[in-house]
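No value in this document is a laboratory result; all are computed from the given coordinates. Keep in mind the model is a prediction, meaning the values are calculated, not measured. Cβ atoms are built from the backbone, for glycine too; each structure is taken alone.
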Structure 1
């Protein structure tokens with residue numbers, strides 16, 4: 001992988017995928033351009049539709065090409081008729097393992113409720129490791145096992161990333177979420193690693209919540225959280241709940257990071273391909289746009305990323321005000337994208353004007 005130079009043109013692989021994927025990716029790239037960032041994009045035809053067409057999931061040749069890119073930008077993958085697990089394991093999980101995307105980063109920002117928290121989810125171990133199987137399958141005595149794999153190496157690098165992130169934010173607060181009272185082996189490893197690693201960051205304030213308690217707090221008082229670190233399965237559940245309490249899943253962005261930068265990181269909205277509304281141009285592209293902002297931030301284009309985030313905040317606030325005044329809110333994929341693109345361009349132009 002080539003080393004990124006701020007200001008240089010970054011090479012980004014784009015997988016629009018299925019359903020609404022191409023619709024929201026188009027808006028994301030439109031806003032990136034409005035922010036003044038030039039990307040060299042390389043399209044890849046992958047996803048459920050491609051699998052149904054010719055059985056392709058993720059060719060080795062494509063994976064090798066990806067290793068030479070600066071980032072990957074995904075829309076959504078998944079289509080009716082594809083057997084469960086084919087795309088999930090053959091494309092998404094294979095990417096995470098092969099490219100070592102060990103941090104799943106999920107920010108939740110909802111100024112109207114004073115929510116500004118980030119979940120750091122371990123992304124390559126836990127239940128994703130696929131440990132388990134069947135015994136006497138299809139009989140009355142069938143047994144199914146599903147293990148959770150947790151290594152000191154995997155846990156520590158995830159916790160250490162979370163510590164660094166929490167240290168960079170104003171609140172300096174980090175919460176571990178697990179289920180140590182029941183999962184006494186995995187939970188013990190996570191708790192010990194958390195305590196020992198966090199001790200190296202004396203300015204951090206730390207806390208622990210059981211995952212069931214955290215689900216209650218996410219709904220009742222999400223303002224208590226700053227940075228949360230958790231394992232793969234609990235993170236999967238908590239982050240969808242986080243999207244629901246902070247504006248909806250249509251505004252939930254994500255990054256699958258290789259913080260060591262030995263390969264490209266991947267950025268995607270988490271709402272899925274939504275085949276029921278595909279082609280109607282009514283999907284909210286905000287999550288894809290915010291995912292693009294996360295990508296720019298990771299690539300060193302921090303000012304552009306901040307401008308996009310501010311623009312999304314402004315457009316969200318506009319929609320809230322319009323609704324409260326019984327006026328039509330912004331709707332339509334391209335309409336929302338255009339509004340955020342214009343707001344981003346205005347913010348960037350304002351910054352340039354002040355600099356002069």
Structure 2
């Protein structure tokens with residue numbers, strides 16, 4: 001596995017955007033805003049014979065149309081801006097994106113076009129065709145390199161899941177590694193799918209180790225829908241992301257969702273119960289003194305009213321979804337966005 005990761009980390013030339021990034025003139029920011037969002041099936045309405053996207057076509061189960069897509073992208077835009085406290089985020093991690101076309105539609109057909117975003121994307125092997133992606137503001141972020149790390153099963157567990165996206169960038173002349181994840185879901189049963197998430201966690205940990213071996217001072221921010229809660233073994237034992245701040249080593253990983261554990265809110269709600277599936281994990285040097293740091297008070301789950309609706313069955317609030325089963329509901333996602341700020 002180390003050899004495979006090294007290959008994807010250091011053999012980027014065909015994918016490299018280094019020449020573009022180094023020529024970019026960026027503004028010196030006081031702070032950088034980072035948002036992660038599971039958009040819940042941001043699909044175009046066109047049939048792709050290569051994937052199982054038939055549900056999201058005009059004649060499919062969801063009767064997906066351009067009109068519905070237009071409402072969806074505007075609501076995704078509002079969710080992103082709300083999470084970034086009314087500003088254009090500098091980094092946006094996105095998952096459940098069907099393809100490059102919908103990403104371009106999102107940044108061209110909504111006010112995000114004023115943010116002047118670049119796109120990092122690659123088609124994933126997911127059977128439904130959903131991908132991970134990253135948007136970055138060209139005015140504030142200098143891209144250096146990127147790679148997509150495969151998440152595959154082994155001889156005992158044959159499966160293909162979404163790739164892990166690694167994006168290296170310079171922010172105020174500091175190098176950062178942003179790592180976007182969408183680990184295997186619980187569909188099919190928690191225990192039946194647990195091994196797949198453990199494999200994804202192991203691949204992510206090996207990626208972190210490879211980066212830290214090359215540069216122990218690497219500043220890293222992992223983000224994603226991990227389909228696991230912060231206290232599960234895939235986090236604490238395999239990824240080795242602590243829920244307690246540890247300043248003793250810059251290579252220690254800290255799960256920033258420790259900030260939310262006692263807030264009575266999560267990023268997804270199932271049968272009246274909030275859980276935290278969407279999380280930020282950072283290297284310890286992002287909470288130590290020196291350069292850009294994570295602002296802990298500004299590391300939040302966005303709970304703006306436009307993203308929520310009444311939970312009539314279990315009481316309280318729940319995420320305002322696009323569909324309820326095959327029935328169009330008019331919302332945006334079954335997940336809430338999360339955000340953080342990097343500042344001196």
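Worth a mention:
- If helix-only ellipticity at 222 nm (-39500 (n - 2.57) for each DSSP H run of 4 or more, over all residues; to 500) is computed and equals -13000, the structure in 1, 2: 1
- Origin of the derived value 24 (relative contact order in percent (Cα under 8 Å, 6 or more apart); candidates 1, 2): 1
- Read-out distance in nm of label points 7 Å out along Cα→Cβ at positions 64 and 312, computed value 3.6, structure in 1, 2: 1
- Source structure of the calculated read-out (Cα Rg over 2.2 N^0.38 Å, 1.00) within 1, 2: 1.
- Distance in nm of label points 7 Å out along Cα→Cβ at positions 216 and 336 - structure with the largest value, from 1, 2: 2
- Of the structures 1, 2, the one that 17.2 was derived from, the read-out being mean count of other Cβ atoms within 10 Å over residues 88-95: 1
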